[in-house]
1. Please compute mean count of other Cβ atoms within 10 Å over residues 18-25 for structures I, II and give me the label with the greatest value.
2. Which of I, II yields 11.4 for mean count of other Cβ atoms within 10 Å over residues 26-33, as computed?
3. Which of the displayed structures (I, II) returns the greatest value of relative contact order in percent (Cα under 8 Å, 6 or more apart) on calculation?
4. Have a look at I, II and say which one yields 0.8 for distance in nm of label points 7 Å out along Cα→Cβ at positions 34 and 58, as calculated.
5. If you rank structures I, II by mean count of other Cβ atoms within 10 Å over residues 2-9, which sits at the top with the largest value?
6. Matching task: -9500 is the computed value of helix-only ellipticity at 222 nm (-39500 (n - 2.57) for each DSSP H run of 4 or more, over all residues; to 500). Pick the structure from I, II.
7. Determine which structure produced the value 38, 32, 23 for Cα extents along the principal axes in Å, calculated from the coordinates; the candidates are I, II.
Structure I
Amino acid sequence: MAWAVAGVPAAGIPGTGSWRDYWAPAFRGYRTVYLIAEGDEAGRNLMNDLGAKLPNKQIVRLPDGQDSNSLLLAEGPARLRERLGI
């Protein structure tokens, strides 16, 4: 939800153990795919693993203990876009 509020198209992964490799081709046609690593070990590990499978990725790490929604509430939509450099 946070990225939609910020005006950024997004796809979510429902939990760190749910990624399926057959989803990767859907992300290969884009110039850049931003992988948002939540501020915990599981989130960072998932995005590092996923990043190894997507050559067009840019990993954006969130602060410790934060996810996209908590960051939206704390800092607002402009700050989310800023984290992506857009």
Structure II
Amino acid sequence: MTVHLHERGVFAWTDWAEALSGELHKPGRAEDGSDYFDCWVAALSSILVDRGVADAETIMGLQQSWQRAAEATPHGKPIELANDPQR
């Protein structure tokens, strides 16, 4: 998704690198990099909000919906938003 948004001109790669680096170097981040994915999501969410592509509430709602869908999806089956029991 990040590469796709960059290719569509939503943000420059240098802006993305700066956003991700900022997340990775925040105090309290895992020194072993085990929270890299969390940093990636936070950076992407931040840059989308900053650019006015989405608001933080919408992003959080989608994150929660994907989490519920993942928890409701049987192992080995594709995770789809339609699997969110609250949708």
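Throughout, read-outs are computed from the coordinates displayed, never taken from laboratory work. In this text, all values refer to a predicted model and were calculated from it rather than measured experimentally. Cβ atoms are built from the backbone, for glycine too; each structure is taken alone.
1. II
2. On the way: I: 11.4; II: 8.8.
The value was obtained from structure I.
3. I
4. I
5. If we compare mean count of other Cβ atoms within 10 Å over residues 2-9 over I, II, the biggest value is for I.
6. Among I, II, the structure yielding -9500 for helix-only ellipticity at 222 nm (-39500 (n - 2.57) for each DSSP H run of 4 or more, over all residues; to 500) is I.
7. This value belongs to structure II.
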